[in-house]
Structure P
Amino acid sequence: MLNDLPIRKIIHVDMDAFYASVEQMDDPELKGKPIAVGGGGKRGVISAASYEARKFGVKSAMSGRLAEKLCPELIFVRPRFDRYKEISNQIRKIFFDYTDLVEPLSLDEAYLDVTENKIGLPSATLIAKKIRQRIYDEVGLTASAGISINKFIAKVASDYNKPNGQKTVNPEDVLQFLEDLDIRKFYGVGKVTAEKMYQKGIFTGKDLKSKSLDYLDMNFGKSGRYYYYIVRGIHNSEVKPNRIRKSLAAERTFSENLSSEIFMLEKLDHIAEEVSKRLEKSKVAGKTITLKIKYSDFTLQTRSKTLPYYVNDKSIILETAKELLYQEKLNNSVRLLGISLSNLNTDKNKQSEPIAEDKKSVSVQLKFDF
């Protein structure tokens, strides 16, 4: 029963088109115009797009060439990550005025647990409004927010009234909210999984909820259990101020497509060196090495190998990456290569998403100020 679960007041704050909005704020001539951060040049990839550009279908991870076809008036802006980090730090200082339980997900979004907060305000909804207003007044940018009983629902809710809006899913409304939700809106259900669910007649949360745990395990592997519980409002992950790093990676996009493994070896050497440096700087090591390959048609492939010991040495990382490269024939010419290490020694195999497996009832009678 949801009644038996720890009830928290969680806010997910998500900045609106963050990189693009910073650029428009700093350069008034860009306001109201379709802009793309990154993506310039023949091989560029979009990092972020303004809402004016999104109306034309421009979005992050899209090639600059395609974006320009969709929006001929698109203005490309060079990324300034130091500036984005500076603004992000200003925003986080605002968060800490309300709670110390702040878990950043990236420069532009974070979870806040305001169950117990520094201003003694019982309503998470009002706290979210105050935070968003302060971000606008003190930084000059707009933010959206989702408010609910756990991180999963709060994150889904933050996307509902974008930009510059917020949505609260009260405890008594959680189950109906999840049943009505389009399966594509479930955080953790990607495009491929959504298509698979469609093929099996799963279009909404209600459809997902009708499937047994055994069915979901059989059809969706380890993720099946996650889907089974989240659609019932069960997601016990706490807001963790010091998030444990799960992986570390580096990648390179090439100016020309590479068609032979031989031409890729030098590139992998540089990537492996960068990964090794980052591991040493972070004082971590990993067991699972993954090679990321993005082909010229933008299809993505990953190949992984788990070693019996932790590594951060460049030579071992490089040799394993080479082994993965030659593991099977390439599907096409390659535009990007990446190497990542996961299964890090920061985790020690702890479960980051504890779930209450014995909770099966879907009744809820929670009444407090949200």
Structure Q
Amino acid sequence: MIRPVASKAWITLLAVAVAFVVLPLLMPGGTLDLYPFAGARFPVHAGFIDLATTVLVFALFALGFNLLFGHTGELSFGHSMFFALGAYGTALATKGFDITLFGSHLVFAGSHDGLFALFISLSIVLLWAWALGRIIVPRSSGIYYSMITMAFAQVIYFIAFRWSELTGGEDGLQGISRPHIIGIPDGWLGDATHVYVFTAVIAFLAVAGNYWIVHSKFGSVLHAIRENKQRARFLGYDVNKYRVNAFVLSAIFPGIAGWLWTYFQQSINPDAGSIDYSGRVVMMSLLGGINTFAGPMIGAFVYWDLQNRVSGITKFWPAAIGIVFAIFVILAPRGIGGGFEDIRRYGIQAVFRRIFSKSARIETEVAEELPTHGAAR
């Protein structure tokens, strides 16, 4: 069994905790915002803390997606469906509903208990993920896997858009009250800073859980499946079983993110289940680095910070983000996190050579192997 070294685990999680504390200060308008064109940031405006909360929610979303993509090698274009299910489950558990289904009148008055809403949301998410996993995983892989997940995500989007009696249709559900959580005074979550603190605590616990999964024996098997499914099967692992479990586990984190997002926004609409949201999280993961643990979280920060800054300069900000994304994919396919790993392994000069020269990439990789061969002789 491969387990994370205790000291490395603590250092990593401590770094994440420090990043969560400092994050609001790095947002546009935050105290540590040193962006040269942000001269209008003083006095500090209230929007920076909301942007920091958004980054945390999508970092958690991306972390779950990357458990499937970066660590298992399965690309899903439909992970927004789990985000939407978590969000709508929370909204309906809080506001309640009054609908007629198959001739039966169903009524629920709603509850302000946040943990109850979380339980309902995750139950829906896990049930849907398990059912899809059993259907999709044994029958598809590669591009077919990606397109099938996107098709099922469109089913969720269509239901949210059309079933106005339950979901509010195109307008969604509005006026969702902040939750009551045991141990938290009523009204405490009415402040934006307190919402960020609450989100940061939940996100940190989820990140710790994700770290444990990735660095456990289960995570090691997922890495083996990512590298070579056939070889993992020859080693005696039930590859499809692990793939189904990875699919279900990867749904938990967007489900929690949807729970947090609904309480933060106090509303939800069908866009949460759209292909656009799935595309964003793919972009965040690739920007940050899909084969690193912290990469998706870094990517979420870069994406939202870049969007916020560029949208204030030009209305063509999606094109600007697309250009940045294309440059990263071409010059740094391992993402920001992968770039840091390469710097640690090869040095800054060698990394710049690797970016522009295929021969330099081969040279550094061969040089890394030479000491091992020399020791063997």
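Worth pointing out:
- Entry that produces -10000 once helix-only ellipticity at 222 nm (-39500 (n - 2.57) for each DSSP H run of 4 or more, over all residues; to 500) is calculated, selected from P, Q: P
- Source structure of the calculated read-out (relative contact order in percent (Cα under 8 Å, 6 or more apart), 17) within P, Q: P.
- When FRET efficiency 1/(1 + (r/R0)^6) of positions 60 and 164 (r between Cβ atoms, R0 = 30 Å, to 0.05) is calculated for each of structures P, Q, structure P comes out greatest.
None of the figures in this text is laboratory data; all of them are computed from the coordinates on show. Since we're looking at a predicted model, the values are computed, not measured. Cβ atoms are built from the backbone, for glycine too; each structure is taken alone.
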